[in-house]
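Nothing in this text is a laboratory measurement; each read-out follows from the coordinates by a stated rule. Just so we're clear, the structure is a prediction, and the values are computed from it rather than from any experiment. Cβ atoms are built from the backbone, for glycine too; each structure is taken alone.
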Structure I
Amino acid sequence: MMIDRIEALLKDVEKFKAESLDEIESFRIQLLGKKGKITDLFKDFKTVPNDQKREVGQKINLLKNAAADKIEAIKQKLSASREVTIGNDLSLPGEPKNLGSRHPISLVRNEISEIFNRIGFIISEGPEIEDDWHVFSALNFPEEHPARDMQDTFFIEKNPDILLRTHTSSVQVRVMDHQKPPIRTLSPGRVFRNEAISARAHCIFHQVEGLYIDKDVSFADLKQTLLYFAKEFFGEQAEIRLRPSYFPFTEPSAEVDVSCSLCGGKGCNVCKYTGWLEILGCGMVDPNVLESSGIDSKIYSGYAFGMGIERIAMLKYGIKDLRLFFENDQRFLEQFSGNY
């Protein structure tokens, strides 16, 4: 009978004892859980004769309250016991550990990659130790070009043909060697140059370089892509300007400036009162570069661009010393703990 089941469960509640929270939770689920015994009593209540419903209903509610009160009382007793013996309870969790966060360079690299990924660029990676062909020769660097000089490049002494890459354009060469157009790739990574370390320069830094090759690609396509990036990264109010420049692997070539977001283009000490900040170099891929990778320059054309991640990060976060990115000063890095 229903009354007998209720009385038996009341006795179980009165006898219940526990030494841990796990035991309490197990008992709670057994009685009060979705598939618990008291829950089953409520489900079976509809089968009780009408003349007994009042008495049975009261007893079920009494049982439910008694179980809840007993569970709460044992919980409080255990908590009080744990507070008294806290110095010797080895089961207690240890000191909380602060979770780390992404480095500002990683944050900016990921944001740049996501922006270009939205317009079809895929990520390509390559080795940091490269050969002369992929770093210089395939990119139309003449033999006498100063970038080949020991002052700029770290060569491997035992093999002067092997070096630490000075830009991630070497990854683009590898993509062109193994993939037929259309090509739309982004190459982020670490690069190395033999430079004196200062607030604005380092021998190790990071780049993101983009390459797009297809039929009828124009300089207008390049400009529109870079304007899209600037507005996505720096804000809808951002504007860009292109200044003529020279790179061995692009022709024509340009330096790209973005309007200073700190002063709104009015001029400040960060932009040297010009209202503009240089962010990257770009240009149309030189036909010699296409031909060296087996791509017919009479059919295909393309553009390329490259930017330093540290420089973009400095502009984004208002950082004035590039060396901070490499010093692992926790006071500096904690400023980015809320960014993922």
Structure II
Amino acid sequence: MTRIEPKRWTPPPAPPRAKRATGDDPFPPMHLIPLPGEGPEDVVADASGRLLTGLLDGRIVRVDPASSSTEIVGVVDGRPLGLELLPDGRVLVCTSPGGLLRLDPETGDVETLVGGLTFASNAVAAADGTVYFSESTTRYAFDQWRLDVLEHSATGRVFRVDLDGTVETIADGLRFANGVALAADESYLVVAETAGYSLQRLWLTGPRQGAIEPWVTNLPGFPDNISRGPGDLVWVAMPNARNAVLDWALPRSPWIRKATNALPERLQPQPKRTVWVLGVSPDGEVVRDYQAPGERWAFATGVVEHEGRLYMASIAESSLAMLAM
């Protein structure tokens, strides 16, 4: 058993929405796209509508959603997590353990841009080539992500990688930093703070440059990977709703969570199967809310919109899910 060092945190009272199992909007028809492996954590779409995702064993797969045909375009060391397509067709890949990689899907060549990290999570590239990416925690690698949610280490970070390769930490102290997305004008970066039930806004330009502030707070669940869609909508993958037992334990004695960690995993609080994604407008309002029971597919960890369809990835599945909006 790995020892944890829980940090106290008092979460805001969960909103009523956290107790509902369905969203405000009618859930669209869902189609599953099978994959040749397990655990797609994130998904991106290229200009022609082909999808790319990473599997548990390190393979990066390109998928034709129309025919469900797949091809392996590369293999990386570490567990592939967040992906970001670059204008030249190459793909940024976050890995845990590992760092930030760049893959050429035409040749399979992989280069390391930033190495030596525990849990590189998600990345986004600006128009000038500057890259921003998150590290969820410095304490645990991906296969122990539950421990950091239980511990609440608040060691999440955001990095900037300049064109000359210089790497700078531009935010730290985040409660499980996860998905990242740029504003349309690139004036700020939205960062999902999974264990803080929030989306944070990190200013990149203007008089508040370098400041980080709440953008959407007290979410009804755990935000994971995010992406910017048409109309500057930010799509948020929501693996699960808030857990009342965890919320109760967080501000209390750390020994409660230590005792919970000592239990066999089957006796610890378990997430309920659900499929859920939110859409947030540029002014920080939740304007899309699709949720349904996870009978066929559950635990969305990545989402992207392409030509009126939402594609979702899940670490718990061996397929991608498509919602026809």
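Ranked by distance in nm of label points 7 Å out along Cα→Cβ at positions 4 and 308, which of I, II sits at the highest value?
Checked I, II; max of distance in nm of label points 7 Å out along Cα→Cβ at positions 4 and 308 sits with I.
Which structure, out of I, II, was mean count of other Cβ atoms within 10 Å over residues 172-179 calculated from, if the result is 18.9?
Answer for the origin of the read-out: I.
Out of I, II, which one gives -1500 for helix-only ellipticity at 222 nm (-39500 (n - 2.57) for each DSSP H run of 4 or more, over all residues; to 500) as computed from the coordinates?
II
State the single structure among I, II that was used to calculate FRET efficiency 1/(1 + (r/R0)^6) of positions 244 and 316 (r between Cβ atoms, R0 = 30 Å, to 0.05), giving 0.65.
Of the structures listed, the value fits I.
Assuming 44, 36, 21 is Cα extents along the principal axes in Å, for residues 196-291 alone as calculated from a single structure, say which of I, II it is.
I
Quick one: relative contact order in percent (Cα under 8 Å, 6 or more apart) came out at 19 when computed from one of I, II, so which one is it?
So the calculation was done on II.
If Cα extents along the principal axes in Å, for residues 52-251 alone is computed to be 100, 45, 36, which of I, II is the source?
So the calculation was done on I.
Quick one: Cα Rg over 2.2 N^0.38 Å came out at 0.93 when computed from one of I, II, so which one is it?
Derived from II, not from the others.
Can you spot which of I, II the value 6.0 was calculated from, given it is distance in nm of label points 7 Å out along Cα→Cβ at positions 36 and 268?
Derived from I, not from the others.
Taking percent of Cα pairs over 17 Å apart, for residues 140-235 alone as the quantity of interest, name the structure among I, II where it is greatest.
Of structures I, II, the maximum of percent of Cα pairs over 17 Å apart, for residues 140-235 alone occurs in I.
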